[in-house]
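Just so it is clear, none of the values below were taken in a lab; they were calculated from the coordinates. This structure is a prediction, so every number in the text was calculated from the model and none was measured.
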Structure P
Amino acid sequence: MSTDKRLEDLLDVVIAQGGSDLHIFAGGSPMIRVSGALVPLLKYPAFTDTDTEEMLKSIVPPDRWASFLSEQAIDLSYAHKTDARFRVNGYRVQGAVALALRLIPRAISTFAELNLPPILEVFTQREQGFFLVVGPVGQGKSTTLATMIDRINDSRAEHILTIEDPVEYLFTQKKSLIHQREIHIDAPDFHNALQNAFREDVDVIMVGEMRDYETISSAVTAAETGHLVFSTLHTNNAAQTIDRIIDMFPAEQQGQVRVQLAGSLAGIFSQRLIPRVSGGLVPAYELLINNSAISTLIRDGRTHEISAVIQTSSQEGMIDMDRSLAELVRRGEVTVEHAFEYAMDPKTFERYL
């Protein structure tokens, strides 16, 4: 199976222009995302449905093409030449095939290179607990997780298991033993892979995404039983993340989950990528660290008070999103206008300026 030459050319353009994403669809020129903005590639003619289907089919393993035809969507990873890997989603739009491809850099960056707070390293040195990186789609959650996992790999000998759909960053074994399992290829689903992990002498588990309460339940249990567990959720902040987790469970189980989460949660890191004045993107973030006050709020169902605790606990290492945004403005990294767009509470943000 050889990759469609048109697709290869477009992937070369993404890399050459410093893009992060490529969109291919029928009826229009392809588009790439550069520094957060979509840019049409007008020198390319509009593709037909036949064109886009041929491009997708050229990179989908033959044994999974039937799955795409029945499900009308597919996720996979694709290695482009020796330069890069892409996370690929194939789907249909009004019956026609479309592709969304995200560039996954070969090299895994450090905390400093990503402008992330050094305190995140503290969570990589824990022996057990549940740590979540949250935020909307496209805000760098997978990149942050990869950096945290690679820091463990650099610093100590552990058995690390990643469960992903699809596998994104490829880790090189350093001090740790790392096994990366891909859903649909190595395991049928996240829950099954997590259940098996209990019999695989694993120390650290990274779950690509929490999609259902069975997966979350297994992850929390793993954290309670001596594992260090990392994962992501598409939520906006720490308080919303806790509510989302609990709401996934049947009503009769929610009390028990609150108790489990109050005891096993290590922290929640929420991030946004903000357009930088000098070009590119820079992260703003919120960090919740589970202490006795946070644990009590979780257990008692008082999650609406969590943001206030974060705002008043900077001495313990917690970080408030609005304070983070204000600091970026003071340093001249982002404009006030852009920062306002991402503020959790505009009035609180104004007070920090």
Structure Q
Amino acid sequence: MRLRSDQLEMHLQRSKLAPIYFVSGDEPLQKLECIDQIRTAGRQQGYDERLVFNVDKSFDWDSINQATGNLSLFSNRRIIELRMAAPKPGKEGGRVLLEYAEQLNEDNLLIISSDKMDKSTQNNKWLKAVEKAGALIQVWPVNPAQLPGWIQNRVQARQKRLTLDAARLIAQKVEGNLLAARQEIEKLVLLVDKANIDIEDVINAVADSSRFDVFDMIESAFLGNADRTLLMLNGLRNEGTEPMALFGALMWEFRRLCSIAHQHEAGTNLETLFNSYRIWDQKKRPMNAVLKRHSSRSLDKLLNYCASIDKTLKSSQKLQVWDQFNTLLLAIAGVNTSKFQQA
């Protein structure tokens, strides 16, 4: 069976829980919410234990057979979550999933998740068997034209109504980021104490979600987006951000980056370092990007420049620090500046 993400809640309320759910797509919020809904329904129906498997190149597919075949001492029913980056389990994985779908165990609820699948994947035997035995949910991004309606529906689900103009304003602010849209909706519902919310309420009650955050700016620099980084820096300055506070956040992230670069060049596995420094999945991409751009030697040069920034902050020429922030962030983003041309 195939379901749209907006059909899932009704399905879970009215139908018997399927033994397998496969949620795929590139939009993180909707995918996570679908998985949460399935997981909650499973717990309500007695699936008390939960096992999570993250599939990578070295994944042992036999661990799925062991998990589904062995009964727990503490629970007779369990949720098994299989997280795949790409919906391509390979020959062995495809065989295991095919056999699982053809020999279901009612004590197990299998939730598979992956990024968007292509047409060739949909023709695989294992996927057809999963779809026949359970439910396939493909999550699609919300395009800009649909976003105001999506926002209105989310507000309505919270027992309030939002005018179209107000929804359009929120959509404009979040720039297509559904996670940011959800946060704005939650703030709006809490702050506006009336049933019908209009554009004036949004302007007065909700903080501008394009407001520039220090850590977002640092992440933008790590990703190499120089123009956006400088736009965010100027935004922070115009908002009255205290330079010392900005410098403290910047140095916390930058020292961590330098430590990771040195340890990685000394032979420590990058994934091990990410776990050690608590760099979770959403933060790995910017960290990988800046490590490809900079060696530990080039980062040490930038760290020395940070000492100059620290002196400026403690001097009577405090306003000059914004130009120094500009230079440092451009260098992190990979733009050559005269300050760092020489070896």
Structure R
Amino acid sequence: MPSINEKITEEIRKLASSLLDSGTVAAFLGFTKGTLPGRMQPFVARKPEDAQKLHWNSFCVVNLANYLPALLKSFEPPRRPNDPPPEGPLPKVGVLATGCWSRNMVVQIQENQIDRDRVVIVGISSRGMVDRKKLLEKVGGREITSIDEDDHSLTVTGQGFEEKINRWDVVRDNCQTCVHPDPVIYDELIGELGGERKIPDRFRQVDEIEALSIDERWSWFQNEISSCIRCYACRNACPLCYCPTCFVDDSRPQWVGKSIDKVDTALFHILRAYHCAGRCTDCGSCESVCPMGIRMRLFTKKLQKDVLELYDFEPGLDLETPLPLSTYRMDDPQDFILTHIKKGEEK
């Protein structure tokens, strides 16, 4: 009997082939198998027969929304910065979207990075993706030569060993605390919707750090980023980092140095996190691609918690609701910028 992921794979291939064959889309963005066990890589199918290379399993961790703006632009005629946008209908692109990916697409639409009419979104409810680092820890860091996945477990094989591991035990932290696994916008749906999850301690990791003293929190932060090599993989994998010139690349003025000096590194991570405030959907791509294992997702998770508490807002759930830091209301809380001074006290 085929597994859940095998059924989803066949449906993806069938739908992508149909969309490409009918000319509804000029390309379909999904995943194909990588060169190593437990590695999946983004893949663009451009012909109906390419759809047979598409694949779906618990290792599809990179957020496909990150590739959408550039893929859509590749089908536009070249133009200079001040030229008007092209006239007439432009080719569409198909793309797979789980809950957090679709929410990022909503933010991209709100920030005019992609045109909703040019995207055919194929929704899939997420069952949680596997953290390959957790999987390697389970097998003691031994080299994995093959992984067989069924609905609830992974059979991991290497030289001289074979272990069966409960799938949920190695699911990524962000997936284990995700309350919105279903796509929020889609044109086609594969499988069934799972519904909103009830997770009472979704900010547990943030709460534990907040419980520390100021000095302890700063020490934790410095220790966490101490191994950073400034490769910018986190920035490059983020579907929200699409500034024409990143602040780390700006030289007039130079906001932050490019060295691995402690101050430069701290500024980079602090500023990168704040640029995601009110926009981040906790997809975890930044953390997944970090070669040094830095838990930078906790930086944006803290801001996600603050935005939820201050503005009762979670990004990407509704196309019509503006992002909280791109608008304002007269009754917005301002305790963080105003200090109330009693009469007679010095200012």
- [ ] Taking 1.46 as the value of Cα Rg over 2.2 N^0.38 Å, for residues 49-104 alone derived from one of the structures shown (P, Q, R), identify that structure.
- [x] R
- [ ] Given a value of 0.93 for Rg/Rh (Cα atoms, Kirkwood Rh), for residues 121-248 alone, point me to the structure among P, Q, R it was derived from.
- [x] P
